[in-house]
Structure P
């Protein structure tokens, strides 16, 4: 039996790569059902100040197709930035996040909110040496 019933993680997941796959597989090791929030295109342009290479519909479709992902949904800026809004929508009992967020002001607040409703946060390490921005730079360099 796994530690959690429903797990949730979210991200842009543009240019799906092995780091994304590693994240999803690690998350799934902890929970029976893994729900993935895929940030919509507005989040990418307004918050990350870049344009996604792959449209939100296609990113969502690719994430949903992975066997370690039980379901995926588009999430907006508010649901991405305020994890309590995401919890109200998906009712997960664990949030998975990159360990680089641990101790940040945003996640300290989220931990406090989640403690009050009995939701856990599991911080997972990133796959070193691979990132969407790094892939984009390599593609640009080789043009």
Structure Q
């Protein structure tokens, strides 16, 4: 069961990373409602290619953290691997649970702006996914 959870998280992080790479290269499909907006036309932020690729790399690294915490592999500096195994899943859980809670304005379950297209998607998909990722990371940490 733990292996299935780990593989699911690795798959989710890999898919999200690939999606960000696509957007970083200028792809538009699926990008209309993934950024917070003040209303349905004014975006709160509009990241360029470099931040988008940075998020893609970060998501891919999170998949690597899950992999290193689930499967026995000895590569790289022992100190770094030790830190990843000790704190990596807790870091993932913390970041994604905080994202699910949100900033109390535009993102998360407790946002104020609730009528935009992004806000509806955030309530239906993005925040629940972040909550699920956070909880699954805790499950992996507790069972390793």
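Matching task: 3.0 is the computed value of distance in nm of label points 7 Å out along Cα→Cβ at positions 22 and 38. Pick the structure from P, Q. Clearly, the read-out refers to Q.
Figure out for me which of the structures P, Q the number -13000 belongs to, where helix-only ellipticity at 222 nm (-39500 (n - 2.57) for each DSSP H run of 4 or more, over all residues; to 500) was derived from the coordinates. So the calculation was done on P.
Computed from the coordinates by the stated procedures, all read-outs in this text should not be read as laboratory data. Fair warning: this is a prediction, and the values are worked out from it, not measured in the lab. Cβ atoms are built from the backbone, for glycine too; each structure is taken alone.
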